[in-house]
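Next up, some structures in structure tokens.
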Structure I
Amino acid sequence: MNVLITGGSGLVGTRLSEILLSKGFSVSHLSRKPTDETGKIKIYHWDIDKGILDSKALLEADYLIHLAGAGIADSRWTDARKKEIIDSRTESLRLIITHLKNIPHKIKAFTSSSGIGFYGADTGTKHITEESPVGDDFVAECCILWEAMADNVSKLGIKTVKLRTGIVLSTKGGVLAKILAPIRFGIGAALGTGKQYQSWIHIDDLCELYIKSLLDDTMNGAYNAVAPNPVTNFELTKTSAEILKKPFFMPNVPAWALKLVFGELADVVLGGNYVLNQRVSSETNFQYKFIDVKKALKDLL
């Protein structure tokens, strides 16, 4: 069975492709790059800006996963950057939908990435489930438009799942890699108050959840893709330092300093979300490998 992935060369896409191949799936990517360095993945060309997509990618796919999107935390949020963040997620999917409407595809199921930012960058200590209200900031706006476009795939009669993902724990990139960098130099510190909750998931658990979302016919709609036990920023940082056997004595990085450096983007790291995986735990038989953040970090580090 062939799984077609957009954003396949990113943090999650790379690991997901490895796991899929190990399970005997064939994997293909939509990419601007002409070749796959590993020689194991079939690459189909697309160019979102030019409206180009090789329809053969969709014709040969049994399943589709949408991970493409500019990194939310990669740079300051200028108006132009905000537009790029949203368009990279929505216009890429719009291009796919346009082609799906015009070809005799055989795609059985579709899963789109989304984020727990759907509920807002900072929901404090409220326990958030899939039934919680949407947020009213930029991160929420991005997720709302992202998911709305994904819902258009379901209108084509394709089973559609949206995974609202928390902080992905991986040493290859993402938030954890940024936290680890100063820790390795012995200057790790919590951000802001350090009391803000961070809802996390080990990258391997996330990849397994993507695969289950495709194969499990009972899964439909939005799910919070997080581990069962959120932790504070202080706990996450301190535990990482302990595992690396590095000192952890620096004062917290003050909020004003983060806002000075990152502008509005600082809201993402200063805000907190206590998100529960209600639908995954109550409606599926999915088994997490990592429900304790210390075990997850030990596995990675």
Structure II
Amino acid sequence: MTDQGASRRVEPEDIKVAREGLAESIARRTAVCDVLDTAIPALTLVRRGEPTAQTCYVHEPSLCCIVQGAKRVYLGEDVYQYDPYNYLITSVDLPVMSQIVEASPETPYLGLVLRLDQREVAQTVVDSKPPPLPERQTNRAMAVGRVTLPLLDALQRLVALLDEPESIPALAPLVYREILFRLLTGDQGARLRQIAAAGSRGSQIAVAIDWLKGHFKEALRVEEVAEQARMSVSTFHRHFRELTAMSPLQYQKWLRLHEARRLLLAGGIDAAGAAFAVGYESHSQFNREYSRLFGAPPLRDIKSLRRLAGD
């Protein structure tokens, strides 16, 4: 197990002031709503008043920035811990587990999620002409990077646009593009660029992941998925595991089980029906794998989730 986070350190006063300003902006807007999907479609603001248990979900390509508190994300055997000094960046959809590890009612966890559009990333690469990628490209599609003052300033201006809804259509795309530029030229820029670069190993695996997301209910034929990535089966297996920390079969299992959980939460279907709907032929296998991932059998898990939600 590895911890991919960075240690705390003394930082310049201007970065501290910028972060405190962004924290105030997020706190004000999340005072009555812990998770706020904003008028800027790619932007979500988050607040939590206490540490959370581990939660399973598929992490979208995104920038996650914390201005108060700390969070831990588990990808396979890798552990990524980040805080106000570091951001988390993800370049493809990754099945993960995560938990907020620092939060209290007096000092709540405050952060934001900015979803990343691959086409916008690719266009920003073309427009900005950053330095060539290193010969040895990065492996995982997730990393922790250092927060900088230019990145904080751009994020603050994006959040501030929520007070000017009439300006969002014209100005939000410009600030969004600036944020992408800051990421691409930052210490983790290669993570994004290896996915956006046409023909790169990362972009080929991203194509395969998109295909898996649309066909996860079907029996998995690795040869067919490798063909989508335009790789041999052995090369595909190696690069898929390097990027996602799991095999294609494990990835498909995560997709199936999360969709089954969503169906069960929506109601109108039992565990056997959910298993069949997502492609399982064996109800007992579904129950075993569901319990292993979510920590409880389907019906008990759903009852617990509804109780927590106050349903």
Structure III
Amino acid sequence: MNDFLSCHSLRVSVIGAGNVGRTLTQRIAEKNLADVVLLDIIEGLPQGIALDLMAAQGIELHDSLVIGTNRYEDTANSDIVVITAGRPRTPGLSRDDLLAINAKIVVNSAKEAIKYSPNAIFLVITNPLDVMTYLVWKATGLPPHQVMGMAGVLDSSRLQSFISLELGISSANITALVLGGHGDLMLPLPRYCTVNGVPITELLDQATIDRLVERTRNGGAEIVKLLQTGGAYYAPASSACLMIEAILRDQSRLLPAAAYLSGEYGLNDIFIGVPCLLGCRGVKQILEVSLTEAEKMSLHISANSVRKNVELALESVGMK
């Protein structure tokens, strides 16, 4: 009986109870992946969301415990900490405009969370994504493989959906790959996008591919413009949940994520979107796919943009 009582439940803490945070909490709980602690600074908000989600437990048939809190102490012993806290995008506000606002929020969240979960893997969703991921790594002092950003899965999923709609083929048959920073300079790679193994370059003309690539680059802004009051959250939450499942279940899934590079793709000391094997230790391996000179140049242009913003962010929080 003592062994039974001491069983360890997997625990994911989600920092920020906005649309992404609450939707991700629902996804994790209903997939029965782990218990979830939802934290927010607004009193009553995470507690209300948690109570509402727990009231559906018997209908959704899961055993995950959802806890709402305003105290970082309640996130103790988390296996994964997800940071979604920060101001969302609104019309006219780019991801980079959010830099100074969100840098302080994210650094504080990371420093508080690491106190109670020193061995956790940190997953960052707050924008500008690649910059915030670097700040979390600096703030926590964790090994690079335990810190990553969610972006590549989302961007690749958007391209996957656009290809599916264009061809009238199930998205389940389509794989897509997008590298680089999570922004206008991201690098979709059409020749690595396939329909059951057939490259889309064999199925679509160049003009159509270019149109889908451009729509992918502006996928987030398109949703912001339509919603008018915020940004995307269903697909970002699903993307983060996929990464969390790969980590908690040690699936060794090859997924694009913002990972720390130390020489890969000719880049150093930067978090940017690349294909990664994700498992119980976080980023188990970074895969270097072959790039043309033009693609490599585009990736480096994206990285330079991220690097400039990292410098500004470090300065804004006094970490430079």
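Which structure, out of I, II, III, was Rg and Dmax of the Cα atoms in Å calculated from, if the result is 20.1, 59?
Value 20.1, 59 for Rg and Dmax of the Cα atoms in Å corresponds to II out of I, II, III.
Suppose P(r) over Cα pairs in 10 Å bins from 0, in percent, for residues 114-185 alone works out to 19, 37, 25, 15, 4; of I, II, III, which structure was it derived from?
Comparing all candidates, it corresponds to III.
Using the calculated result 4.0 for distance in nm of label points 7 Å out along Cα→Cβ at positions 50 and 282, pick out the matching structure from I, II, III.
Of the structures listed, the value fits II.
Read-outs throughout are calculated quantities, based only on the coordinates presented, and are distinct from any laboratory measurement. For clarity, every value in this text was computed on a predicted model and none was experimentally measured. Cβ atoms are built from the backbone, for glycine too; each structure is taken alone.
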